[in-house]
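**Student:** These notes open a run of structures that come right after.
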Structure 1
Amino acid sequence: MKKFLFIFIAIAFVMGASAQDAAKKPASPPASVTKKTASGVTITIDYSQPSVKGRTIGKDLEPKDGQVWRAGANKTTLFEIDKDVTIEGKPLPAGKYGLHVLTNNGDWTFIFSKKWDQWGTEYAEADDALRVTVKAAKAAKFTETLTYLVGENGKVSLLWGDYVATFTVK
């Protein structure tokens, strides 16, 4: 009887721990988007999705004007291209890059860093491979969790809260 009771308790403990682990979701879950464009370039973006949760972007949340932001959460956002491209008309060789953002009064500068496999808050301007600046716009609808979209036409959009910022890969 003691043996049966011990096994029952052990099973209940393991099942309870598994249920708790399954219920725990990361605050900023991982996400990925991969798209082959009409021009034949495959674009992959691996990132973590922070949520707005009633806060104000630019005040309570990044991106804040004048501060480089990891363009996601947790690890550095990975931007990968399988061919040499131009982004907003500027050349960028095929490879993996850390994607960061710097905002300034509605201008969003996307920074492609040679350092891509690191914690997201690590950044050094000396590692920049490319910077392109675009105008952010008011999004058509509110996006609670940060989301990247890649269109067949090579348009890459970052949507978060009321913001959308788009750059073109050719």
Structure 2
Amino acid sequence: MTNQIVLLLGANLGDKLATLNNAVREIHDSVGEIVKSSKIYETAAWGKEDQPSYYNQVVVCKSNLSSKDLILLTQEIENKLGRVRKEKWGARIIDIDILFYSNEIISTDNLNVPHPWLHKRRFTLEPLTEILPNFIHPILNQSCSDLLLQCDDPLPVKKLMVEASIK
């Protein structure tokens, strides 16, 4: 069965654009065909604010991977691109969050989908709404557009006129 997988990519260390391009290429090659991608957004750090700004992007891909295999593969991609896990919400070369896995609700020790914080983060909702404005959150039963309208996250999010590519 083919699943629609929605991923949030984030980078705030090194060459952020090159890292996102590499992540998009790795996702396309190993997770599944990317069918939609947002522009890249420059965003203030969230959770731990004394760090460089992030570049964020949302991609949608089609994949036959199970959710268990997907989390392992996204972590493998992060490691391959140089991610080192030091502290929660700390600066990082790359972060790949699973926002949605089709319309499924998943709650395990190492995976919660939909992503439990997505509706509270403007840096997630802006690119998500750009490409999936009418997608309904399976727990909150609201569209991504409505979640963005209700989001009270005050941190700035700026759309850049560039997008990561698999080329």
Structure 3
Amino acid sequence: MLGTGLLLYMLSKEIYVVNHETIAGASTLIVLIYAIRKFGPQVGAFADKLNEEKVAKAQEVKDTAINSLKQAIADENKEQWRVEGRNYLFDAKRSNVVMLLETNYRERLLHVYEEVKKRLDYQVNLQHVIFRREQEHMVNWVEKNVIQSLTAQQEKESIAKCIADLKVLSKATHASL
């Protein structure tokens, strides 16, 4: 009703003048409506097909991007896991270094112990040698002084007594055989 009233108003006031262009426009409009009704579904299907191909390509690009981003996320998670494992690796290496240092320290302690023991054994042996030398010297000195203190008379008596003892022993040995 609004359209018809508006058309009649425009024609009566001569806002729009009907001429040969109006008929050409109306016939063009009729042909257009006929073409749209006749070929519209086929053209629409073709346009839909083109649109679907574009959407499919866009979806393929989107899926490819999503897959590459998922792979990047998985790689990043793997690298984070490796970084966490690297802390354990560094802890193990630190422990190995501490054990090596402890081993070296103990080896040096053993070496020091052995060297000190050698030196102490040397000192003990040296003291034993000095003690024996002093003892031998003392024994020699005592013997020398005893021999010097003996008189010729005591020596003769001692030799005579030894000879008598030997004779008694030889008689006892012959008697037992």
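**Student:** With distance in nm of label points 7 Å out along Cα→Cβ at positions 121 and 137 derived from the coordinates and found to be 3.4, which of 1, 2, 3 does the value describe? Don't skip to the answer; put the middle values down first.
**Tutor:** Numbers: 1: 3.4; 2: 1.3; 3: 2.8.
Of the structures listed, the value fits 1.
**Student:** Match the computed value -35500 of helix-only ellipticity at 222 nm (-39500 (n - 2.57) for each DSSP H run of 4 or more, over all residues; to 500) to one of the structures 1, 2, 3, and report its label.
**Tutor:** 3
**Student:** Let me ask you something else. Starting from the value 31, 20, 17: which structure in 1, 2, 3 was Cα extents along the principal axes in Å, for residues 57-96 alone calculated from? Let's see the in-between values first.
**Tutor:** Details: 1: 37, 23, 12; 2: 31, 20, 17; 3: 57, 8, 5.
Computed on structure 2.
**Student:** Work out which structure the value 17.4 belongs to, where distance in nm of label points 7 Å out along Cα→Cβ at positions 41 and 153 was derived from one of 1, 2, 3.
**Tutor:** On the way: 1: 1.5; 2: 0.6; 3: 17.4.
Source structure: 3.
**Student:** Sticking with this structure for a sec: Thinking of 1, 2, 3, which structure, once Kirkwood radius over Cα pairs in Å is computed, gives back 17.6?
**Tutor:** Working: 1: 17.6; 2: 15.8; 3: 32.8.
Going label by label, the one that fits is 1.
Rule-based calculations on the coordinates, nothing more; no lab input. Given the structure is predicted, the values throughout are model-derived calculations rather than measurements. Cβ atoms are built from the backbone, for glycine too; each structure is taken alone.
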